[in-house]
Every structure is written in structure tokens, then in C-alpha cells.
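Given below, in the form of C-alpha cells, are the structures.
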Structure I
Amino acid sequence: MKLVSYKTEDREHLGIYINGHIYNLNSCDKLLPDSMNEFLWGGDELMDRAKKVNADIKSGKLEAKEELFYELIAPVPHPSSCRDAYAFRQHVEAGRRNRGAAMIPEFDQYPVFYFTNHNAIQGAGEIECMPDHFDKLDFELEVAIVINKKGRNIKAAEADNYIAGYMIMNDMSARTLQMEEMLLNLGPAKGKDFSTVIGPWLVTPDELDAYKTAPKPGHTGNAYDLKMVCHINGKQVSAGTMADMEWTFAEIIERCAYGCDILPGDVIGSGTVGTGCFLELNGTGLRNDPNYKAQWLQPNDLVEMEVTGLGMLGNVIKKAESSFSLFALKK
């Protein structure tokens with residue numbers, strides 16, 4: 001099942017996406033809420049009701065009225081929190097190698113994550129960026145999950161049961177802002193908090209069963225072989241697979257929930273797949289060829305991310321009509 005959030009006349013709704021059409025869930029079953037947040041708090045009971053509606057529409061048992069005029073927004077438009085992890089070894093190794101640093105052994109001891117701005121979540125469409133963001137503006141190709149059950153001190157062996165579904169994530173990054181503030185051993189903050197893109201829909205785990213694969217040796221939880229690619233202005237720049245995640249989402253949830261609650265609506269990203277950002281690509285290119293021409297996102301660039309089973313997430317980068325600069329305020 002593919003769950004979507006969308007707007008009609010500036011009102012947000014919850015729907016399902018079937019064969020190119022969107023159907024409002026509340027119109028099909030009055031016991032289903034008309035917002036993603038309320039739906040996620042309903043846990044497995046509401047998920048099962050929605051799956052029945054989905055099956056009935058597909059089989060023709062239910063004649064539902066499709067939405068004709070709508071604006072698709074982030075599938076989870078108002079997350080209760082947003083974390084991003086660091087699960088792909090290739091990306092971590094390449095980044096450290098490009099900085100002249102050895103691979104850090106702690107990577108193999110436990111998964112790590114940071115909190116980003118859950119109020120800066122966006123879906124497909126335009127992303128407006130300030131002038132300072134364009135100083136090494138970057139994309140990051142990732143997959144994300146959303147939680148639909150409250151939990152605490154969850155073991156990895158049970159953690160997959162807390163996942164409502166999977167989405168594509170683009171963890172937008174303003175690298176100069178990020179690197180400056182992290183010199184003070186704090187962050188990332190301003191380099192990340194302007195936009196995190198998720199979408200185009202939330203895909204329930206059962207739809208991905210055909211892509212299941214074994215996790216890495218010594219690891220616990222579901223793993224999927226989903227091809228991940230990114231195109232900038234029609235040119236492919238990144239390619240990888242979700243199967244390369246060293247740490248599973250189950251293990252990441254285990255760490256997230258240690259000593260604190262995870263809540264329905266929490267979004268958790270995988271971290272960047274290998275080759276999944278310009279920072280890594282530029283670093284590798286310059287290490288191999290000092291004449292390599294580094295590239296960063298520019299105004300009006302089209303970013304298209306596609307993941308097997310999860311769809312395609314497209315965004316156009318726009319420049320804000322402002323000259324306000326944090327760089328100019330530095331003492």
C-alpha cells in the first residue's frame with residue numbers, strides 16, 4: 001500500500017495511491033482519520049483498515065471516488081521528530097578517505113544518528129534556498145522510515161514491527177555552513193535545517209517483501225535490495241542499493257529508543273548511500289584527478305531520486321529573493 005498526504009484548497013488529507021490515482025481514505029472508511037499524524041497514532045488497527053480499503057479498491061469491490069485536483073505534499077508532513085543515521089559504510093569510508101582520515105572503528109560498534117529540523121520537512125516540488133545555502137549546496141540520496149507505534153528500550157529483533165513504511169529521503173545540505181559550525185564540535189545545524197525532503201509516498205513493508213535480502217553478517221533486522229539512483233538535470237550522478245546498509249533500520253531503532261520514547265510520526269533516515277552526494281563525489285574525483293571540476297547544486301536544477309519500490313522524488317532548486325547572509329554577520 002502507498003499512503004499519501006495531499007492538499008485540496010489548502011486543507012491536508014490522507015489518501016492511498018493506486019495505479020496513478022489518489023483516493024481519500026476517510027471517504028472510503030469513516031473510521032479512518034483524514035490526516036497522516038492521526039493515522040499513525042492508530043497503529044496496526046488503522047493500518048489494517050487502510051489495507052482493506054486498498055485491497056477492495058484494487059479488486060473492484062469498492063467503487064471509490066478518485067481525487068482529481070490536488071497538491072501532493074510530504075507523506076508525513078508534520079513528523080513528531082526527524083533523525084538521520086549513518087548506515088552506509090561506503091559513504092563513510094569514502095568521506096574519511098577523501099579527508100585523509102582512516103576509517104573510524106566505532107562505525108562497526110554501534111549505529112549513530114543526529115536530529116534535524118522536523119519543521120523543515122518538504123515533499124516533491126520546489127525547494128527555496130537562501131544565498132548562503134548555495135555555497136556548496138548538496139543533495140543526499142537516502143531512504144527513510146516512519147514509526148507508527150510508541151515504544152521504549154526496543155530490541156532490534158522486535159524493532160521492524162514499529163515501522164509503518166518506507167520513503168525516499170533527500171537530506172539537503174549547505175556544506176560551507178555545515179563545515180564551519182562543526183569546527184566547534186557541534187551540529188550539523190544551519191547546514192541542514194532548511195529542508196529535508198521525503199516522498200513521494202509512504203510504502204508499507206509488505207509491498208517490499210519481494211526485495212528482501214539477508215542483512216550484513218552479524219546484524220539483525222529486515223534488509224532490502226532496492227536500487228537507489230539520483231539524476232541532476234537528467235544526468236545520473238549516483239547509484240547504489242539499500243542492501244549496502246551496514247546497520248539495519250531495526251538496529252537504528254534499537255539505539256534511538258534506548259532510554260527514551262520513540263513516537264508515531266517519528267521519521268528516521270538511513271544516511272547517505274555510497275556516491276549519494278556531491279561532497280563524496282567531489283572528494284573522490286579530486287583525490288583521483290587534481291583537475292577534476294567539482295559540482296554543486298545551482299538555482300533551477302532538477303533533482304530526481306528514484307528507489308526501487310518507493311517511486312521517484314523530484315525537486316527543483318529555487319533561489320530566494322533575498323540578500324540576507326549569515327556569512328556577512330561573522331565577527
Structure II
Amino acid sequence: MTDQRWMFERGTLARDGWETVVGSDLPGWKHTGLRVATLAGGASLALEANAEASVERLIVPLAGSFTVLVTEPSGTSSFTLNGRTSVFDGPTDVLYVGTEASVSVQGVRGAGRFAVAEAPASTSYPTTYVQAQDVAVELRGAGRSSRQVHNFGTPANLAADRFIVCEVVTPAENWSSFPAHKHDESITGVESSLEEIYYFESEVSRGVDAPAEAKPFGMFSTYSSPAGAIDINAQVRTGDVALVPFGYHGPAVAAPGYDLYYLNVMAGPDPERVWNITDDPAHGWIRTTWEGQAVDPRLPYLPNSAATQPASSSTEGAHS
């Protein structure tokens with residue numbers, strides 16, 4: 001039976017104009033945050049800087065484009081985030097803002113949906129605008145373990161204080177976040193202590209002619225480790241959120257006929273911002289089976305206008 005402390009259907013975390021708000025007000029949760037909202041063209045939502053609870057943020061368009069006003073002690077700047085039709089259309093512009101910044105996000109040209117990844121932070125880093133063309137499209141795994149990763153908020157790609165943020169696209173019938181793994185212990189150079197948010201979306205797979213009553217979904221699993229007891233075995237659909245405070249997590253599986261997306265937000269108490277994992281010893285050997293297999297030819301998923309965008313391939317390690 002799914003542990004309802006950590007699995008939330010779309011809308012159950014709604015408040016103050018946001019469809020989803022994950023934060024430290026949830027019992028047992030303190031290192032990461034997430035907000036998701038849908039805005040009509042011209043509508044806006046604001047987030048204030050808070051000296052008593054300093055938070056860094058990364059604004060990620062999910063569908064549509066947005067104008068973001070950033071107010072800092074040095075003044076106010078405006079940024080246009082050129083988004084995408086959906087999360088299955090390649091990377092997007094993103095915007096990092098540090099702890100001293102207040103932001104106002106405004107919809108552009110019709111309704112759009114965006115996410116804000118958050119983490120409590122003690123050091124404020126400069127506002128950083130990352131264009132979609134500068135986000136490497138990584139193809140990870142092979143065969144039915146192939147997936148597409150956008151590492152716009154990872155340590156190698158973004159200067160930040162606490163959080164690690166990325167997104168993953170898994171084509172229909174493929175597995176990601178597998179082999180099952182954990183990051184709930186602090187072991188220098190081996191494993192990081194990171195709580196993690198999974199925000200999901202799913203839609204009918206590219207090229208599939210589905211009836212109107214189709215209900216896209218995937219499956220997600222988390223189970224206990226020595227750090228704590230947890231049990232998630234759930235169907236996940238657009239807008240659903242899974243929280244992983246500890247435990248082995250994976251797989252995230254895209255059902256036949258439906259592609260699966262998730263946005264990951266991770267942070268923890270460790271002084272170093274690093275992403276080290278430990279595989280479940282029962283399943284780590286699966287990585288060796290990828291050797292010699294080709295990446296799923298359906299990938300990368302990119303908009304037609306970006307068909308020539310380069311993609312890198314990796315069959316090594318890595319969590320997502």
C-alpha cells in the first residue's frame with residue numbers, strides 16, 4: 001500500500017494561487033521546495049525575498065513562455081523565458097535567482113505552466129539566465145533503459161548554494177530511475193544525504209493516435225532502506241508529486257502508449273553540493289547489461305525547429 005505521507009495527487013497541495021506547493025510546512029520535509037502554477041497571458045504570481053528564511057529559486061517553464069521581473073538590492077531586471085509547447089519538446093530557458101531576489105512571473109501569449117524549484121540557502125548566488133540552446137541534451141542508459149536528461153541545475157552546469165535540479169523524459173515502455181538507488185546517508189565520496197522531489201507529467205507518446213478518453217500515466221516506486229521505512233507503488237499522472245526523504249527509489253516507468261516526464265529537486269544537510277548515490281545491491285548489476293546496447297532511436301525528443309541540436313550520450317552511473 002502506498003505511503004500517503006509522501007505521495008500527492010495533483011491539486012492536493014494547492015494554495016495561494018499555486019497548483020502545488022511543497023515546503024517545510026510538510027511534516028518531515030525541510031531541505032527542498034517546489035511550486036507549480038498555470039497562468040493566463042498577462043496574469044502573474046509573485047515570490048518575495050525573505051531575510052528570515054532565505055531561499056534560492058530556479059524558474060522552469062513547463063509549457064508556454066514567461067516574463068520574469070527580478071528585484072534585487074541593485075535594482076530590477078526583466079527576463080523573457082522562451083518556453084516550449086510541452087515538457088516533451090526539448091529543453092527550455094530557465095532562470096536562477098538567489099536569496100536576495102524577489103520575483104514576479106507573468107504569462108505570455110495565452111495560458112502557460114511553470115515550476116519553481118526551491119531550497120533554503122545561506123549564500124546568495126547571482127541571478128543566472130540559462131538559454132535552452134545552452135542546455136546539453138544528455139541521452140542516458142540504453143535500450144529500454146534509455147532516457148533523456150536536461151541537467152540545467154546540476155553542480156557542473158549552475159552555480160548555486162544548495163539544490164540540484166534536472167528533468168528527465170522517458171519514452172513509452174522505458175524505465176528510468178533504475179536500478180533502484182538511494183542517497184540518504186552522508187558518506188564522503190560515496191553517498192550524499194539528499195531529500196528529493198519528483199514532479200510528474202505524462203502524455204500520449206509521439207506518433208501514437210489515441211482516443212480522447214486516453215489517460216496517460218506512468219508508475220513510480222520507492223521502498224525502505226536502513227535510513228527509514230517508506231513504501232510507494234503508485235500510478236503517476238500530470239501534476240502528481242512524490243517525495244523521497246530516504247529509501248531506495250526507482251523505477252519510474254512509462255506505460256505503453258504514454259511518455260513520462262519528471263522534474264527532480266534535491267538538497268540536503270551535507271556541506272558539499274554533490275550527487276552521489278548507492279545502488280540497491282540486488283539490482284546494481286543491471287547497469288552492465290547496457291554495454292553494447294544502442295540508445296532508444298526515438299530519442300532525443302526535440303521540437304522540429306531544434307532537430308539539429310546536439311545530444312550527448314551516457315550509459316554510465318547517474319541517478320535519473
TODO: Match the computed value 46, 45, 36 of Cα extents along the principal axes in Å, for residues 71-262 alone to one of the structures I, II, and report its label.
DONE: I
- [ ] Using distance in nm of label points 7 Å out along Cα→Cβ at positions 39 and 303, single out the structure from I, II with the greatest value.
- [x] I
Task: Top of I, II by distance in nm of label points 7 Å out along Cα→Cβ at positions 191 and 215, largest first - done: II
TODO: For the read-out mean count of other Cβ atoms within 10 Å over residues 47-54, a value of 18.0 was computed from one structure; give its label from I, II.
DONE: I
Open item on the list: To test your reading of the models, identify which of I, II gives 13.8 for mean count of other Cβ atoms within 10 Å over residues 231-238 when calculated.
Closed with: I
- [ ] Could you tell me which structure in I, II was used to calculate Rg and Dmax of the Cα atoms in Å, for residues 7-174 alone as 19.5, 61?
- [x] I
Task: Structure responsible for 0, with helix-only ellipticity at 222 nm (-39500 (n - 2.57) for each DSSP H run of 4 or more, over all residues; to 500) calculated and labels I, II on offer - done: II
TODO: Identify the structure, out of I, II, from whose coordinates Rg and Dmax of the Cα atoms in Å was calculated to give 18.5, 54.
DONE: II
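Taken together, the values in this text are just the output of simple stated rules run on the coordinates, not laboratory data. This is a predicted model, so every value here is computed, not measured. Cβ atoms are built from the backbone, for glycine too; each structure is taken alone.
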